[in-house]
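Several structures are given next for inspection.
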Structure I
Amino acid sequence: MKLKYIFGLVLAALMAVGCSDDNTVDPLASIAIDQTFVSIPVEGGDATITITAQGDWAFDKVISAGKDADGKAIFTELPAWLTADKISGNAGQTTVTLHADATEAGREAELRIATGTDKQFIIVRQGSLDASEATCADVIAAPDGKTFRVTGTVATILNTQYGNWDLEDETGTIRIYGTNDKEGKKGNNPIDGADGWGFEVGDVVTVEGPKSTYGTTVELVDVTVISVKKSLLKVVTPEQTVGIEGGDIDVKLAYKGSGAYAALPADCDWITITGEDYVAGKATLFEPNPADTAIVHLRIAPNAGNGRKAAIDFSSSNASTTSTITWTLTQDAFTLPHGQSVDDPYTVSEALAFVSSLEAGKTTDEDYCVTGIICAIKYTFSAQYGTATFFISEDGNPESEQFQIYSCYYFENQPWKDGDQQIEIGDEVVVKGKMINYNGNTPETASKQAYLASLKKSGPGSRLRPFTADEATDFIMNNLEVGQSTDDEYYIAGEIVRIDNPEKNLFNAEYGNASFYIADDDDPANTQFYVYRTYYLGNRKWVEGDTQIQEGDQVVVCAKLTKYKDNKTGNIIPETVQKATYIYSLNGKKQ
């Protein structure tokens, strides 16, 4: 055979060896998969892969599944939209079936399969990942998983290491959870780092990424930055909170447009712009186009009511664009002394002590509030007189010390009329009005100078008749929509039967709250109700030295209730609203 023919055969053989399927990676010695990319149709369906391993194998937990109650990242083997008939197996050849239900949006996940230290990767895609141009409102209304391109203003920067921030436009606000840097890397300080984008509050940014929902927060996850348009304006002064006395404050702005301007909300009558001062920037070798400075002078009126907040818009413009930054000013609420607020009323014992100390027969100049459970009724409300006289005690027991509510009007200090709700023994009330130490020996409300401020009927869920775990579950499932919470507080009693992950869910000094399950001994179904992030006795944070909870404890909690949907599992969970819950009694002890 001639030499040129021999050389041709060798070259052909080398070329044959060098060719491979683009969808298959070179197998590792200990694990191989038959394909590294599979597709599932948008209408839903299955896809299969074959894993060949020399030892036990398993999917690694590399898929982000949001955050736990303490804000720590959670990872799982598969995204919530994808299932597998096996996530682990033994040595040999194994076929794994992946399944996804129908979706309105394209979605993709990169899975990792490992045996020992060797790992293989597979991308599973369903539908198209082409980004849709959208507003924040469009994103909020769309299904999870769909990829969007959104343009908006940087409203708040929450974390620079991973790039977590809020993006807003004229239709709403969404959370950006994870921003890739200029090299496409995650967790690389994409805002301030060497490869970061350097954007600030007020910049207009276009991003692209898939939608996810964490609790009630709508997010775009691990976004790619398409463009950054620097703001013409920066608010140098941090957002402020002022006291009830009000006063004058200055807000400093740096701007590069033709002036800087402030605009108050239309309904804001407690802030006045009293003037502005301007200072021209001085050019230097290093900054030939420096920002100018504006100082806006604000006058805040005193506050004698609830806390209030105003979103002030600062803006600057040039010939081609306008930049606007919303800056929030908050004023503290006027807080009445203990006993003068419906939200902070006297107990029966406190009211008795206070009124007994008054001069005999003298009516208070101020209104005071007292709360308790009706334990006796002298006469109920009537249309003829419009008032009622009754007695309250702290526990509803007529043998306990009592405070007399004498000739009390109905809600809003108005006479009761036919059709209005009537009082009953066991009802929990708050009464507001003037008080008197009648004849120097009878503490009571002054006749026709007090009124009913709150009325909680004595049925299930009241302090006198707490829900059982089963009743609380039924109440939530039958009366609330998914994601809805009650406005009122309810009482639930039971025995602590389970504390998942005690290291996290017991009371601790760092967070001051705890989570656990309670059940009722008399419930044959053993319904367990989730008490989520409850505060301690007295509606305060737990501190070192306080009694710790344990399984077997008898508790009564006072809580707002909610119907929560776990977005990862799809389960509906009736539970208490986190941090709107406290332990009312623990093993019979109250505080």
Structure II
Amino acid sequence: MLASSSLADVLFTLGLGLLLARWLGIYMAKVFQGRPTILDGLFDPVDRVVYGVLGVDPRRAMGWKEYAGALIIANGVALLFVFVLLLFQGSLPWNAFHVPGMTWDLAFHTASSFTTNTDYQHYVPEQQVSLLSASLGLQMLMFLSAASGLAVLVAFVRGFLRKDGRIGNFWSDLVRCLTRVLFPLAAVGAIVLLFAGVPETLAQSVHHALLGGGYEIVPTGPVATWDSIEMIGTNGGGYFAANAAHPLQNPTAFTNLVEIVMMMLLTFAPPFLFGRMVKRPNEAYPHIGAILIIFVVALLLLFYFEASNPFLTGAGVSQNNGYFVGAESRFSVAESVLFQGMSVYGNVGATTMSLGSLTPGAQSVLLWGIFLQCAPGGEGTGFGTLLINALLAIFVGGLMVGRTPEYLGKKIGPAQIRWAIVTLLAHPLAIFIPLAVASVAGITQVAAGPGSHAFTVVLYEFTSESANNGSGMGPINDATPFFNVAGGIIMLFGRFVPMVAMLAIGGALARQPEIPVGPGTLKTSSVTFTLYLVGFLLIVTGLLFLPVLAMGPFAQGVNWP
């Protein structure tokens, strides 16, 4: 049973997050349309300096190939910089614990992870990353990766508005996202967390006196600023190995709810941004509706499997007013489930509990969210994935009823569908190929012994990396050359193939003239389309991924080996 006060916390948090996300989406539409904002006076000079250093003209619109090239160059240079920084961190300053440089494979995995907004950690942050690497390297990538995702979404959306094949300027979108959106939000979030008890210091440790005498060394650092961009930027990598279950990163029920709202901001804002940019605000609501239907049902299932564990009930064990295994007693069951559901379905990847201790049913629910990637999905790319699924749904629906598939005045033709199929298949391919190699080679045996649970652990790892989620189930010895190299490749493939596909679809749409609304035009701002989109998402995801769920958590649930 769940306490009514905990349920009230859940409803209040979701409502507040949605209200703030709507306001943020409207504000971001102004930012990316080049309209005046309240922060222009402060950041316009900064923008000009950055453009001058980069040597770019922010007013020159790009085609999708040039935009994609700039995206890959910016992220590739950042990845290489952080890779080198991690290799040589042992010889660099701000290293009070004398952390040695990472091995090349671990440095590759870590740099790839933070570049792709995944932040999957094959290392213990307190022991294997210096303050310089964390602040100058990894935290820089947390801002860059989040800004890149939003920039790609905005360029994709411009395809519905333009007729000249141009989708904007990557450097302008990136810089404006950083200065007008991410930096201000992260600063406000860090201040709130700081006053709520999260530490912020350049000291790398403090001496804590023990009751029995003596002291212990407690690692610390700029945790509040890290925590803020971790949640707002849908990054998820923790400053500590325990992530959001660590008392210095998430000390109270209040900070837990604040961090949930932070995770909601830039995951639920894009539909409102989309509606404003295409000058049809009502087009936001079918997408918001589809996201909420899937997300709320997932939360209810998580509550069912964890708060009223059917396996414990069947064994005659009562869990009333108690906590499930692997959860933090600082938070109620409802608050823990809401945090984990929002983190996984929002592709954040932060954790407040041990995912490996969840029931097979709950693990299946979480995996389903990572399979979907769009309910609501990660910052920018999550809604971009939902839009691609909407295009596919409209295309399939149009074929079934004999209509010319079109959306927002743009015809959905072969070019868009080819790239949409690339996006649709990239995710399962990035999961199944390395999963097959690991299974045939017996590498799954390292995950808590043989059987379906080991398979589930490895499946979750590759799925999380492909979706750029970053959460992990464990226990698994994944700090090995195979998992480091395979994981790094999976993350890069899972991130940039869909992003390039989104830009290609936007470019194809931007070359088309607008089609006037006719009697055969599908009305997409309707409850009918919302339900159709939900059904389409569930059917396609089920066709792609149900077999592996049957081999993993489903098999665990029926007590198979």
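Computed from the coordinates by the stated procedures, all read-outs in this text should not be read as laboratory data. Note that the structure is predicted; figures quoted are calculated from it, not measured. Cβ atoms are built from the backbone, for glycine too; each structure is taken alone.
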Read-out helix-only ellipticity at 222 nm (-39500 (n - 2.57) for each DSSP H run of 4 or more, over all residues; to 500), computed value -20000, structure in I, II: II
Which entry (I, II) yields the derived value 22, 57, 20, 1, 0 for P(r) over Cα pairs in 20 Å bins from 0, in percent: II
Per relative contact order in percent (Cα under 8 Å, 6 or more apart), the highest-valued of structures I, II: II
Source structure (of I, II) for Rg/Rh (Cα atoms, Kirkwood Rh), for residues 384-495 alone, computed value 1.06: I
Test item: mean count of other Cβ atoms within 10 Å over residues 360-367 calculated as 13.0, pick one of I, II: I
Top of I, II by distance in nm of label points 7 Å out along Cα→Cβ at positions 248 and 280, largest first: II
Ranking I, II by volume of the Cα convex hull per residue in Å³, for residues 152-431 alone, the structure that comes out highest: I
